[in-house]
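Asker: Okay, got some structures for you below.
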Structure I
Amino acid sequence: MTEHIKIRQDGTVLEITFARSEKKNALTNAMYRAATEALNAAQNNQAIRVVLFAAEGDAFTAGNDLADFASAATGKDDGLAAHGFIEALGRADKPIVAAVTGLAVGVGTTMLLHCDLVFISEGAKLSTPFVNLALVPEAASSLLLPARIGHVRAFAMFALGEVVSAADALSLGLANKVLPRDQVLPSAREAARTLATRPLGAIVATKRLMRDKQRILGRMAEEGAVFAERLQTNEAREAFNAFAERRQPDFTKLAS
C-alpha cells in the first residue's frame with residue numbers, strides 16, 4: 001500500500017483518491033497497485049455498489065510517473081504496473097464515477113472512457129500524448145476514443161498531443177458536466193450516492209449491455225504488447241532521455 005492512494009468508504013460508495021498533489025498526482029507503480037487492489041476488492045464486496053475516483057490538489061493526474069517508464073526503457077524495471085489497473089477498469093461491472101478537478105494526462109484521460117459518469121472542473125485539460133513519448137495508446141483507448149469522438153480528433157490527441165478543454169470534453173461526450181472546481185467532487189459524490197440507491201443488478205446488466213467487455217480486454221492486451229515493445233525502442237529511450245535532460249527529443253535520425 002502507499003500513502004499516495006487514499007481509500008474511503010462512504011456508505012456503499014468506495015472512493016479511491018490520488019493523493020500525490022506535489023507531483024500533480026503522477027501515478028507510480030505503487031499507486032497503480034494500490035488502486036488496482038481497491039478497485040478489484042470493490043467488485044467483489046457486496047457492501048460496495050459504486051466506485052468514485054477523485055484527486056487531491058489542482059490536477060486529477062499527470063499520468064504515469066515517467067521515472068517508472070524510463071526505468072522500463074533501460075531494462076531496470078518492468079514499469080508496467082499500469083496494466084493491472086487498466087485491466088481492472090476493463091473488467092469492472094459496477095458503476096464508476098470520476099471527479100476530474102484539473103489536468104488529466106495519459107491514463108488520466110483514457111481511464112475516463114471506462115467511467116460511467118464524469119464530472120470535470122472548468123479549467124481542466126485532457127490529453128493523451130502517447131506518441132510524444134514514442135509510445136502507443138493504452139486502456140483500449142485506441143478503440144474507445146475514436147468511437148467516442150471520431151477518428152481524426154482522436155488521432156490528433158494521440159499523435160499531436162492536442163489538448164481537449166473542459167468545454168470540448170463536454171461537447172464531445174467525454175464528460176457529463178463542467179462545474180466550478182469546488183463543486184466537482186460534491187456533485188460526483190451526489191451522483192454516486194444516487195446510483196447506489198438504484199437496483200444494482202439492473203445497473204450491472206445495463207453496463208454489460210453497453211460495453212463489449214471481451215473486445216475491450218482484447219484490445220487492452222494488444223495495446224499492452226505493443227506498448228511493452230515500444231518501451232524498448234531507441235525512440236522511447238530518446239524520449240525519456242530528453243525528458244530527463246529537459247530538452248526537446250529528436251526522433252528524425254532514428255529508425256522506427
Structure II
Amino acid sequence: MSGRPLVSVVVPAYNEGEDIIPVLDRLFDAVRLPCEVLVVVDDDEDCTVAVVDEYAGKEPRLRHVVNRYGRGPANAIRYGIEAADAPVAVVTMADGCDDPRQIDDLARLVNRGVAVAAASRYMPGGQQVGGPLLKGLLSKTAGRSLHVLARTGTQDATNSFKAYSTEFVRQVGIDSRSGFEIGIELTAKAKRLGLPVAEIPTIWLDRQAGVSNFKIAQWIPCYLRWYRFAFGRRLTVEQVRARGRKGW
C-alpha cells in the first residue's frame with residue numbers, strides 16, 4: 001500500500017483461526033477507499049495470527065497487531081485505534097456479523113465532519129437477524145431511549161460497528177476496559193461535547209461460525225455507566241477526560 005490510508009479498519013479477534021478468512025475476503029472485496037486493516041489480538045499465541053499473516057502475504061493492506069494494553073475486547077479496540085494511521089478508524093467484528101460494504105459510507109461521514117458515524121440496526125431500514133433475545137431487547141431499548149431522551153444522534157449507540165475521527169478519540173481518550181461498550185462510550189462523549197453523530201441503517205446477522213465472546217451479565221454495568229453519562233450539560237474536552245478517568 002502506498003501513501004497514507006484514508007480509513008483504518010480495526011478488527012478485534014480472539015482465536016478466530018480460519019473462521020476469519022471469509023470475513024477478510026468480504027472486507028477487502030467491499031472497501032474501495034485506501035485502507036489498512038488491523039486485526040488486533042491479545043498475544044502472538046492466538047490462532048488467528050498465523051491465518052492473518054498468511055493472508056497478508058497476498059494482501060499488503062492487512063497486518064496483525066498485538067494488544068499491549070491488557071486482555072479483552074475493550075483493550076484490543078483501544079489499542080487498535082491508537083495504532084491506526086488513518087484519520088478515520090472503523091471498528092468491525094471478526095465474526096462476520098457486520099456488513100463491510102458500509103465501511104466506505106461510514107468513513108465518508110467522518111470525513112465530512114462527524115465525530116462518530118454509527119451503523120444502526122434500529123433506525124428505519126436497519127435490522128438485527130438472530131442473536132440472543134435479551135441482548136437484542138436491551139440494546140434496542142438503550143439505543144432508542146438515548147436517541148429520544150439524550151439526543152445522541154443515533155438509535156444504536158451500543159453497536160460496535162462505528163467509524164470514528166481518530167483525532168476525536170485521541171482527544172477524549174477511551175476509558176472502557178471490559179467489553180464492547182466503547183461504542184456507547186464514544187457516542188456519549190461526542191454528545192456531551194456537542195459534536196455531530198450520524199447513522200446509516202445496517203442489517204446485522206448473527207455469526208454463522210464459532211462462538212460469541214459477548215458476556216452480557218458481566219458487561220451490563222459498563223454499558224449503564226456510559227448510558228448515564230450521555231445525559232447532562234455540554235462539557236469541555238478536559239471535563240470529559242476527567243470524568244471518564246474518575247468514573248464520575
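Asker: A value of 2.5 was computed for distance in nm of label points 7 Å out along Cα→Cβ at positions 18 and 66; which of I, II is the source structure?
Answerer: Of the options listed, only II reproduces it.
Asker: Taking distance in nm of label points 7 Å out along Cα→Cβ at positions 106 and 138 as the quantity of interest, name the structure among I, II where it is greatest.
Answerer: II
Asker: If you rank structures I, II by FRET efficiency 1/(1 + (r/R0)^6) of positions 130 and 170 (r between Cβ atoms, R0 = 35 Å, to 0.05), which sits at the top with the largest value?
Answerer: Largest one: structure I.
Asker: Quick check on the output: -11500 is helix-only ellipticity at 222 nm (-39500 (n - 2.57) for each DSSP H run of 4 or more, over all residues; to 500), derived from one of I, II. Which one produced it?
Answerer: Working through the options, I get structure II.
Asker: Further question on the same structure: When FRET efficiency 1/(1 + (r/R0)^6) of positions 58 and 122 (r between Cβ atoms, R0 = 30 Å, to 0.05) is computed for each of I, II, which one produces 1.00?
Answerer: I
Asker: Thinking of I, II, which structure, once semi-axes √(5λ) of the Cα gyration tensor in Å is computed, gives back 29, 19, 18?
Answerer: Source structure: I.
Here, each number is a calculation from the coordinates, and none is a lab measurement. Quantities reported herein were computed from a predicted structural model and do not represent experimental measurements. Cβ atoms are built from the backbone, for glycine too; each structure is taken alone.
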